[in-house]
Structure I
Amino acid sequence: MLVVEDEALVRFDIADYLAEQGFEVHEAASADQALKILEAIPEIRLLFTDIDMPGSMDGLKLSAAVRKRWPPVQIIVTSGNRIAATAELPPGSLFFSKPYTPADIARSMQGLLASGST
């Protein structure tokens, strides 16, 4: 799975928690970095991204690009500054407002991965 978050402490916190839960976690600080990681590691099946990030695209544009290029990748989008409408998210994606609980994120990820593998 890939965690994309420009706030380093937030990224480290959720990545560490998810690793403790058994996920293989890769990290990126921007959408540009995330795309490079996805190109290099095609086995990634889950994207967890913040909306507001610096760089060429935000998390919504990243999630749309990922859905188009890597359709099997499950997507969870988060933000502390706005609420993403369902219409803004790729089909089948989830949205969490910050602050979220890492346990809720992990449960949602497990559910998405289980539903995506059937």
Structure II
Amino acid sequence: MSAHYSVRVRHRQTGEIHDFTVPDDRYILHSAEGLGYELPFSCRNGACTSCAVRVLSGEIYQPEAVGLSQELRDQGYALLCVSYARSDLEVETQDEDEVYELQFGRYFGGGRVRFGLPLEDD
């Protein structure tokens, strides 16, 4: 028998607040969808940042969240598509571009642009 936890999702983009209960052995996003809630997502594999949330309170377990660095996880970010509740939980959706920039922004824009690569113009 699995444990069940209360989850509150503050959906920043719509202003809605969703309250529901999830079992500890089922992804939070999947549980929310089964109850009719529409939350942001894209890949469903923990590889992008579309379903990113910030944990406001509670404990979340996300071993498959390859789209988030350990640094961002330590700052309280999580990916709902591959996250399990480990306590009662309150989270807030994030802007995908904001989280993507935090995750990958340091790798872009720092180098010199070399025109002609990978193909040379005739």
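Laboratory data are not the source of any read-out in this text; all were calculated from the coordinates shown. Bear in mind the structure is a predicted one, so any value in this text is a computation, not a measurement. Cβ atoms are built from the backbone, for glycine too; each structure is taken alone.
Taking helix-only ellipticity at 222 nm (-39500 (n - 2.57) for each DSSP H run of 4 or more, over all residues; to 500) from the coordinates of each of I, II, which one would give -4500? Working through the options, I get structure II. Which of I, II yields 65, 26, 23 for Cα extents along the principal axes in Å, as computed? For Cα extents along the principal axes in Å, the value 65, 26, 23 is produced by structure II. For the structures shown (I, II), relative contact order in percent (Cα under 8 Å, 6 or more apart) is largest in II.
Ranked on mean count of other Cβ atoms within 10 Å over residues 30-37, which label among I, II comes first with the largest value? If you can, show how the numbers build up before the last one.
Numbers: I: 19.2; II: 14.0.
Sorting by mean count of other Cβ atoms within 10 Å over residues 30-37 in descending order puts I first.
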